[in-house]
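These are the structures in question, set out in turn.
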Structure P
Amino acid sequence: MQNNKGPKIDIICPLYNASKYIEKLHESFLMQEDVKINKITYLLTESKDDSEKLLKRLDCNYKLIKKKDFSHSLTRESTALESESDILVFVSQDVIIESENWLYNLTKDLGQDWVAASYSRQISKYNNIEKYTREKNYPDKSFIVSKNDVKNKGIKTFFFSDASSAILTSVFKELNGYDKRNLPTNEDMYIAYKIIMKGYKIKYCANSVVYHSHSFTLKELYNRYKLTGKFFKENAYFNKYKVTKAGSSLAKYVLKRIFEEHRFLLLLQFPFDMAARFIGMKAGKR
């Protein structure tokens with residue numbers, strides 16, 4: 001049951017060829033308990049499937065965006081800046097939400113002790129390498145980061161994912177969102193940096209769980225990391241923050257989990273997976 005006394009929450013969800021996701025995703029939003037959802041807005045980029053028909057049938061609030069006009073940052077930003085809610089929640093179309101408390105756990109601490117943003121734990125349902133990278137990046141214990149953590153955590157302080165995240169609307173507007181920049185990736189890290197450096201805190205909410213699963217080809221993995229590398233090249237101020245051996249730490253963790261679960265076939269994929277990430281990142285930075 002939704003709570004009419006809580007902070008008003010606007011959910012913003014970009015969609016593209018999303019017909020296989022829409023019904024379950026919308027249902028999962030509506031089943032949330034102890035929260036006050038003010039508005040759910042779907043941002044539909046022109047699609048070739050039945051996404052728009054489904055949105056109409058479900059009587060959903062949506063905006064139709066021309067394919068040439070879509071931007072990971074600008075598309076979210078324009079709708080967020082129009083919001084009159086207390087909290088903005090950004091969600092990706094391919095997450096699966098099974099708990100009625102996902103949204104409450106994601107948003108309940110916002111506004112307390114300078115916590116201005118939060119993000120959910122992501123778990124992969126596939127038994128692939130991503131399963132282990134998710135485990136490493138999204139542990140089972142919650143924590144809060146602030147500017148004080150930069151010295152020890154380095155760039156990991158700004159780790160943030162808008163596959164399932166929340167930001168105080170007032171802070172999003174105060175920081176001017178993504179500064180009207182067209183960011184093809186890492187828009188979530190971009191704003192996390194601004195939040196932290198302004199003196200606010202970000203909470204990782206291990207009890208706000210979404211399932212987020214991919215099975216990327218090596219080419220897709222390479223292209224994703226190439227975009228990330230390009231982001232760091234264009235936002236060179238991130239380079240002054242130490243990486244804290246994040247890449248080698250991730251590789252070691254994945255190897256350890258492969259052996260623990262006796263999934264030795266993944267050993268054949270492992271070096272190529274890690275190489276695609278590394279080479280893609282280097283290519284993007286050039």
Structure Q
Amino acid sequence: MIDLILHYKFMQYALISAVLASVVCGIIGVVIIEKKLVMMSGGIAHTAYGGVGLGYLCNFEPILGALIFAVIAAFGIGSIKRKGKGYTDVVIGLFWSMGMALGVIFIALTPGYPPNIDSYLFGSILSVTTIDLYFIIALTVIVLFTIILFYNHWMLFMFDAEFAKVKGVKTTFLQYALLVLIALTVVVLIRVVGIILVMALLCAPAATASMLSHKLKNNMIIASVLGIIFSLSGLYVGYLLDTPAGATIAIIASITFFTVYLLKLIIIKKIKRKV
């Protein structure tokens with residue numbers, strides 16, 4: 001495995017992409033778990049498929065199309081959620097299905113042979129190109145810069161949005177900024193684990209970290225480290241077993257979460273018995 005990394009560019013790109021995606025997931029994933037935005041994130045992720053199809057149809061970079069659709073979905077869902085009319089779940093479901101449906105239609109309308117879209121649905125980290133890598137680096141920098149710049153505001157916003165508003169924090173801006181950051185994170189993950197499996201790497205490290213720590217900064221660090229471990233382990237195990245890296249990463253992340261969850265339940269039961 002080390003020889004492959006040293007001698008082949010595609011493995012170097014895969015390694016760098018996995019690390020960057022894991023760091024972004026660790027940070028944004030914690031915010032998603034804390035603010036209970038898992039379903040909304042899933043809606044944004046699946047809507048991005050429409051952009052992939054549009055990219056193929058109009059002959060431009062599909063990942064750029066995914067970014068456009070993801071951001072549109074983020075603003076659309078966020079706007080409905082802010083109005084509080086009780087249709088948030090419906091809107092998420094409709095964006096989810098409409099994005100996937102548009103992707104299917106756009107690809108069906110693409111002239112010539114149908115393109116292979118498996119890499120966008122299930123990830124293809126070993127086929128990350130130089131352009132993909134630059135794109136991932138740029139999005140990662142934007143996400144990290146935004147989180148670090150407004151970190152104190154994020155803490156207040158996550159603790160109590162109403163209290164943050166009283167303190168003069170622009171909660172509306174933070175809410176929309178968060179949704180855009182989720183959209184950017186989803187796009188970063190598409191090349192690593194794909195649209196279908198994106199939720200595993202987005203949620204599993206953060207959810208596992210939340211069972212190990214109760215401090216925001218610690219959770220972000222732990223989740224990022226776990227994400228890196230899951231990604232590198234998935235690459236290695238996928239190489240050994242000749243299985244898709246994205247799916248292998250998702251399975252390892254999910255198994256780890258359930259293992260930690262069960263261990264925590266066992267420990268809590270033992271403590272209660274002693275008491």
Structure R
Amino acid sequence: MKSDLSEFLSANKRHWDDAARVHFRSNYYNVSGFMKGGITLSPIELNELGDVANKDLLHLQCHIGLDTLSWGRKGANVVGVDFSSEAIKIANELAREISLQERVVFVESDIYDLQKRVYKKFDIVFTSHGVLNWLPNLELWAQTINNFIRPGGLFYIVDIHPYAWIIDDSTFKIRNSYFGISNPEVWVSNGTYALNSSEIKNTTTYLWQHTLGDIISAIAKVGLKIEFVHEFPFCSYQMWPFLEKNKDGFWHMPEGFPVMPLLFSLKAIKLD
């Protein structure tokens with residue numbers, strides 16, 4: 001299984017290297033708009049995290065760095081981490097172009113190896129939107145998070161609700177069990193959530209299902225005090241074709257459809 005896991009993660013890294021190059025040029029990410037002064041963070045994380053000015057923030061699974069740089073624009077001192085070399089290359093270029101390289105630093109690393117690359121502690125560890133399914137081991141993930149938080153600091157996540165991941169994109173029927181198993185789900189696609197593209201050559205990825213209970217328990221087990229868990233009836237992107245974008249900028253179920261949780265957020269504090 002160890003060799004299989006390495007192969008799974010390598011396949012995912014190849015996919016995200018492709019995705020980084022495509023996403024950089026995509027309308028979905030609107031990098032040109034961001035370069036003019038935009039903020040890519042949603043109202044959820046902005047409201048729930050509050051003022052981050054002069055705080056040290058570690059952003060895990062940061063992709064091409066737009067959210068990371070947005071926190072920098074909000075006054076935080078940020079380290080962004082991603083395992084994709086292409087994503088980190090793009091993120092560093094963007095930081096230089098908008099003169100945030102002294103406030104925002106990017107590190108290429110798998111989360112599980114991060115303690116070998118980053119040695120400081122942070123006021124905030126942050127991660128968001130489509131991150132957990134790429135992680136095979138939540139207990140090690142939580143231990144890593146806890147290692148990087150200063151006493152009195154916090155961990156914050158907003159991500160796709162685990163229940164939403166079990167619904168098939170095209171049929172809206174349940175495609176797999178809510179309760180995860182050790183083997184990942186094999187996912188083959190000719191694109192990404194942002195767009196379909198022939199430039200995505202590495203089309204096979206591997207994802208792990210985690211329940212909301214798994215996530216909460218992993219964080220609690222390392223001793224972090226959970227302050228809240230919030231669930232939301234909308235999504236940050238058009239997960240299914242029939243979702244409708246409202247004035248709030250989020251994608252909602254159409255009128256008449258049953259309401260279900262599509263996003264969740266969690267905040268936890270390190271007491272000592």
Structure responsible for 12.5, 39, with Rg and Dmax of the Cα atoms in Å, for residues 12-91 alone calculated and labels P, Q, R on offer: P
Test item: helix-only ellipticity at 222 nm (-39500 (n - 2.57) for each DSSP H run of 4 or more, over all residues; to 500) calculated as -11500, pick one of P, Q, R: P
Origin of the value 23.5, where mean count of other Cβ atoms within 10 Å over residues 116-123 was derived from one of P, Q, R: P
Structure (P, Q, R) behind the derived value 13, 42, 35, 11, 0 of P(r) over Cα pairs in 10 Å bins from 0, in percent, for residues 108-227 alone: P
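All of the numbers you see were taken from the coordinates with simple rules; none came from a lab. Because the structure is predicted, anything quoted here is derived from the model rather than measured. Cβ atoms are built from the backbone, for glycine too; each structure is taken alone.
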